[in-house]
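The structures come next, written out as structure tokens.
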Structure P
Amino acid sequence: MISNMDFDGYPCDGRVYLVRVLSARGGFYVCNGEPIYAEKVGESAQSNSAVETECLQLRLGIRLRVAEGDHFFDIQRFDMIRLTSFQNDKELAAFIDLCAMHAKGSTALSFEEFFYSLNGLFRPLRGQRFINAMGLYGELALIDAVRKTGIDLDFTRYWQLAGEESKYDFALEASNIEVKAASTQKLNVHIKHAQLFSEDANYLAVVLLERVPNGETLRQLAARLTKYENCFTDFRSQAELAKQLLRVDEKGLETAYLVRDIRCYPAKNIDFFKDISDRIHDLSYRLDLADLAWESLHETLSKVLT
């Protein structure tokens, strides 16, 4: 992650200034204080009218004379994404990190496709409710625990595959895992009945967290995971992580926890309501897991990854 980039200190004179080179073609620029991600394209590239959304602007094949300090380069053509509005450093950091991934070839998306993916990331944030930070912590803690087992697999490839529309936190080929975070003092979780108890092969993974001053915060956990070679290796999972973190308030990002245990429950073993009327919809409740038989994460992984 390279989100500690400073776009301040450049003249606001309408010119485009080079901030950092990312690759032979791509780099970060700034114009009138607004961050820009741009790639050089050939002279034969066709220019396109600007596409502008609430936060971003796309220009394809635009002719620019870029400045680096007092030096001006020859006029060249660029594809350009300009961040015209952001509310805080978290949004700027997400823009920087995802653009850097694209510049390094971490996604096969074209420049225009990448723009629309970014727009999907920023557009829903305005007026959107905050998410449960403890719940997200539990999901990332599970990813970390899978990584520590030594399995040669990026488990994030199964995480939140449809974004907010995902039915399960982790959707594997033949099984699904729904993650719930719980306090070590109170082992009960809130579940949606139809989600967990269905014809699918589902598992409930409960991450027991203890809130302690010397633990790891959500911000720290997410930053650590993105540094590993086998975590968040594709653009989809990186973008989803950025989106989730943007929806967490500052207090949630800075609350520290220790993971005390991860307990897994096959859903078929805990369905206490065998017959529910077809007239009942959206049934949800708190499930007390005390004294209920459970298995280790390693046991569950041996089943769902086969």
Structure Q
Amino acid sequence: MIDNEFQDILQRYEKTVSSGKKAYFDADDMLDIIDWYMEEERDDDADKAIRFARRLYPANTDIVMAEARLRIYQGDYEAAANIVNSLEFNDEPEVNLLASDILLHRANQCADPKYRDGLIALSEKAYERTLRQADNDPGFYSSIISQHSREELFEQANQWIERAFKEHPDHPAILDASALCYALQGRAREAIDLANRLIDSDPYNARSWGILGDILHDFGDFTQALDAYDYVKAIRPDEILSEQNMGDCHFALGHYAEAYRLYQSALENYANATVASPPSIDTDFIQAKLEICKIRMKKK
């Protein structure tokens, strides 16, 4: 759950954006807003916040690096490389982490298997140097694990997970990245175990419950997934995406009346959403599910 102070800052920022008025925000506050949007996988909102922040602080290196990170998450590695190359201070661990991510992607895209393996080994050495610079910071481990997951280099990812847990056995960022990595590999039991450990570290974190719900949903345990999504809604009642996810679970369980109610509610909430709501929602998919619910309810 986000704290009250940050929530106030976020709401003030979103009101400023929606009204089109000018306002001053501290650079650190803008970075927190950008990071929160990226953590919530709301890339469009993160992009808007970066543009807003760049207008306020055009020379702020941390904000420039936040844009490079977003481009990497979006898969636009060329844009990320151009941003990293424009930075004057290339001996900072944060900059080198981004450069390592770009190198790993380029290595993984190489068509020649032998050349590819050599480039991946080179990128691993770049990560090693970056970690030493960062004094084995757990956030860097988390980023490295996530980048290997995005590239589907799971053998290397698992090695980083093992190392990370030796250094920081209960760090939330590492638990988060590792749970998602194991889920992508189909390692359901381990992914669920890590998600539960993440919840134990902070039972009032909606994202942690959402991760558990998504993992359970993806592995077909829709009843348990519903319990996890219930916690998300209890912590963050305005979280619309969980409403849609709960609809998907009820649909899979054959509870078509409840699925219909949730899908309809999600559509209404998306239509009335402010800038703070998730972007690029596939409302056509929800409409199609609503029509199927109608047909199946009539047959009962």
Structure R
Amino acid sequence: MTELQSLRTLLAVIDFGSIHLAAKALYMSHSTASRQIRALEEHYGTTLFERSSTGAAPTQSCLAVADFARRMIAESELLIDSFDGEFAQVEHVRIVTSTALGQTLVADAVGEVLAANDHLRISVSYAASLEALSVLVNRQADICVNFSVTDRDLVDVPGVMTHARHESSNFAMVDAAHPLADRARLSIRDIAEYPLATLPAGNTVRLQMESAVRNLGQVFTATLECSCPILMARAVSGSSMVAMMSERTIPDILAEVGCRAVPIVDDNLDPRFIQILGTSPASDSEGAKTVLEALVKHLPRG
């Protein structure tokens, strides 16, 4: 299964022309997709993609491997179909989450689950925190991974149960040459002096930023609104902007794009929690249980 997944990743990178976009389409993290491509290059002893700032272009060797990959995947699917009843029951698990959590926490967990399970299909949809909760309440998803902004249970509604909640620290993402990059910690007053990159209106981190800046008697104006943490990191790189991120939504390309993450400690910010929710009563689906276990495992430690 792991080899087939790597071959699927290779084909996706060819199709999208980008490891980042391929990873997003396959619901895995950028680092997982990059690791799979590197493993294939080591296995075949050749460079499969020419990387550049604009994406990844397949080499001639890559195109040869792609032909092999398509045959392998097609033959595997035919073999599964031939077993009729034994493989007929495929479980489908639906997750709703935010883009930032979807490309980090959820991508890591889903990638791990799919690499180890042949009979599970997972679909991931994106929504702001309150909208995502509504999707779960309406039974349009089996699992919700989003943010809450207090230490009380925000899902005291019939049909929803909490599987995990983890307090998530705030960080400022800045260019490595930024005046704030070498600070041990920052306050909202520190970062409010610079252009701000934030999530779109309606997201928890954006609401927290707006409130904290207003408490300082300043007007909140976002220079950049972006729901994708990787694109935000690339935009912050080489600029004076500051992006406020949760610890588990910080992309793993910071060093690659020349950025750093500095902790934010400020009394104007309420505690923020990553919560993993499910439908109640708890589903008897083994697939849902497997996904929930993986999500909890990939929460920040400590």
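Just so it is clear, none of the values below were taken in a lab; they were calculated from the coordinates. A quick note: this is a predicted structure, and the numbers were derived from the prediction, not measured. Cβ atoms are built from the backbone, for glycine too; each structure is taken alone.
If relative contact order in percent (Cα under 8 Å, 6 or more apart) computes to 11, which of P, Q, R did it come from?
So the calculation was done on Q.
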17.2 is what came out when Kirkwood radius over Cα pairs in Å, for residues 23-158 alone was calculated for one structure; which of P, Q, R is it? P
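Which of P, Q, R yields -12000 for helix-only ellipticity at 222 nm (-39500 (n - 2.57) for each DSSP H run of 4 or more, over all residues; to 500), as computed?
Going label by label, the one that fits is R.
As an exercise: FRET efficiency 1/(1 + (r/R0)^6) of positions 15 and 263 (r between Cβ atoms, R0 = 30 Å, to 0.05), calculated from one structure in P, Q, R, equals 0.55. Which structure is it? Don't skip to the end; give the middle numbers.
Working: P: 0.00; Q: 0.55; R: 0.20.
Answer by label: Q.
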